[in-house]
Structures are given as structure tokens and as C-alpha cells.
1. Rank structures I, II by relative contact order in percent (Cα under 8 Å, 6 or more apart) and report only the one at the top, that is, the highest.
2. For percent of Cα pairs over 16 Å apart, for residues 139-186 alone, which of I, II scores largest?
3. When distance in nm of label points 7 Å out along Cα→Cβ at positions 115 and 155 is calculated for each of the structures I, II, which structure yields the highest value?
4. For which of the structures I, II does the calculation of volume of the Cα convex hull per residue in Å³ return 125?
Structure I
Amino acid sequence: MFVLLLGRRDLANTKAFDENVDKYEKWFVDNEFAFQSELRAIISALPNNKCGVEIGIGSGVFANNLGIKDGIEPSLNMRNLAKQKGLNVLDGIAEALPYSDATKDFALMITTVCFVDDVLKSFREVNRILKKKGQFIIAFVDKNSMLGKTYLKYKNKSVFYVEANFFGTEDIYNLLRKTEFKIIKTYQTIFGQLDKIKQIQNVLEGHGKGSFVVIKSEKV
């Protein structure tokens, strides 16, 4: 069965994630080198020694490896697993973040954007909770990439991505600018199909070659 790269669900309807926690966790084991490549790209964009949150923290698999202790997650079963890993996880969605104004140094979304109902509203919420010059880092599979096109082709066969909305890098750039963020840097990795990745891949600046894109932006 074809399994898509798994992301975190940020919608109130979390049934697919609540019922498939084991499948979600298994992806990262089965695709170890792709996962490590993605981690490397995200680390390239994260600020050092700052207070941040992951929006759509899922089971905590990324946060646990990135040193992020706080986040939100609407899926009860995912949230409970993240808590078992020692993470501070609140029930919430991206369009209504349970944090005070100007309190966070950075916010991170990893594939969450494709599950958000109102992306512009969620980006404005991120802007609200960030301190002056706070950073917003978004990681996602570019719909125009090799892998992105494969995901789109098979999305109806995925219990996770059947209702997802995919974006291209330029789409995210435009959404960020509309919500008062400026683009600082873009990174990319995952070159080729997942089943061909047998080692940790390099991280390059820019976009257009790698399927997994990480955009680092700053609150204006």
C-alpha cells in the first residue's frame, strides 16, 4: 500500500490521526534517512537557544528531536503520546493559538499547513504570538516537486492526506507576505523518491530541486 509522508493534522476533525497513531510513528522508522534529512533542513532554519512552539506537534517525533518542549495538537491520541515523551502539549488549532501576544521567539509548522482550514488566519495568529522580529519556520512538501506530484496523484489512497491541500513554495511566500512576514532564507532536501533514499541527504539553500522545503521568515 502506498503511504504518503505523514504530517500533523490541525483540523478539529482528527479521526484519521487518532485512529492511526502507530502508522504515523512507523513512517519515521521505515523512512529513517528521509526523516533525518528533514530534521537537518529544519535545524538549519531554527534559531539557537530560543523559546518556541511547534504548531501541530503530532506525536512529538520532530519536537523530541529538535529540542522543542511546547506545542499544540488537536488530536487527542497524538497529544497523549507527545505528553508521554515529556512534551508540554496543549489542545488547540492554528487559527486560535492558546498563547499570549508577543511571547514566543519562534513558531514552527512541519507539514501542518496542508491541514489548516484558514491558512491566512493561522499565519496572523502566529504573527500575534511572536515577539518583535520573531521567526516563523514552515516545512512542507512542495506540490510542484517530484515527490509533491506523487503525493497529489495518490492522495486519495492515504488515510492522512485525502483531505489535505498542498502548496508550492511561491504560494507560501505570498501567504507570508500577506500576513506581515519577510522571507529570510529557504532550504530544501529530499532529492528523488522516498524508496530510493538510502542515506541522509544534503540540505541546499533555495527551492526547486528538493521536495521538502523549509522557509525561515521573520515578523515585520
Structure II
Amino acid sequence: MKNEGLTAVVTGATGLVGSTLLAQLLGDSRYDVVITLSRKRIPDSHPKHHNHLADLFDPTTYSGQLKGDHLFICTGTTKADTPDNEEYYRIEHDLPLTVSQTALKNGVKTVVAISALGADPESRFSYNRGKGAMERDIADLGFKHAYFVQPALIGGEREEKRTFENLFKSVQKLIDPLLMGRLKKYRTIHPYTIAQAMINIAVNDYPETRIESDKLKVLATMES
């Protein structure tokens, strides 16, 4: 198992978890190169960081750059930001699938994608249904390793204002201590925890494909 001189590729590196993941990868001695693919320039001048402007729906804009050991997919949206159902599905499902297909063609062996707790292609909730379909279709591509991290409500402060989410977070803080046993997986999880777990999963070849929120908290503390 290769655990040094690694190259990581990150999509969604401007988001809450993606930006945290980028910072951790840049500080991780096991990674020599960290490539980010984004619509807007990411102003990070770290010598390991290589930022490429790309339209993630169009592989011709990034196929030459999407090469490495580990692909981390941190893209996503909300119904508030993307009310159109077709566009919502394109972002939640089609985009990560297209990126993964390109990565596989380029020889990337491992993909780690952010999904959601309760992801299910048969769910009656559009968010969980889109994430579940994404998991299913990426898993079917044939990567050597395909992992889907399923966080509960993500804590931390986003750059964009999400009124409903912020209200729910306030309520969740009161509920978290009451969630015990099998309900612990529904507790709020911090972006740093998700990002560190994603790295540890990729580097250590975790035996499970879908990893729920409570296990992410354990994996984030494991020694690599």
C-alpha cells in the first residue's frame, strides 16, 4: 500500500468540507501534490497546490489534470440554491459521476465522495435519493476502492447564509447530548472530522464502502 508521495485531486474545494480537506491535504506529508478543479480560482499559493479552472460537467476542460492516486469529491448543493429538480440532480448525481468516470479512465484507483446519512436511491426525499443514486452509479464504475462518507448535519460556518440550516443547527446543539447508542450517528459532525476521516480512509484502504457519521468520528482519530 502506497502511503507517501501521493497525489490527491479535489473537487468542491471551495465548500465547507472541501476547503477544510484541502488545508489538511496540504499539511499532510504523505501527499506531494494536491490538485484542485474549480470554476473559480482558489487563492492558495502553497507549493503543493495546483489549481485548474474547469467546468466539471465537461471533461475536456480537466481530463489532462485529473490524474493521481486519490480523488476526493466534495461537490454538492441545496434545494434553496438549486430549486430546479433537473439541475439539482445534475449537480448531486451527474457531476460527481462524470468526474469519477474521467478519473477512472485516467487510472485513478481510489475515490472518496461525500454523500449523506440516509442516502438511498429509492428514498422519497430528493436529497437522499440523489446521493443514493450517486453512490450506486460510482460504485458500479469499477474503481479499486470507492468510498462514500455519510455525515449527519455538518457543523461549522459556511460563507453563504443558509437560514434554515443555521436554525436547525441551533436546535441540534440541544439534541446532540440526548442521542445515545444507535442514535449517536445523528449527532452534528465537524468539517475537520469529515475531512480527516476521508484522508485516513483513502490512505488505509478501509474495508467498508459506506461509512456513517459516527464511524467517521472514530476514523478521524485513527493513526495512519
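1. That would be structure I.
2. II
3. Comparing I, II by distance in nm of label points 7 Å out along Cα→Cβ at positions 115 and 155, the maximum is at II.
4. For volume of the Cα convex hull per residue in Å³, the value 125 is produced by structure II.
Only the coordinates and a few stated rules stand behind these numbers; no lab work does. Quick caveat, the model's predicted, so the values are computed rather than measured. Cβ atoms are built from the backbone, for glycine too; each structure is taken alone.
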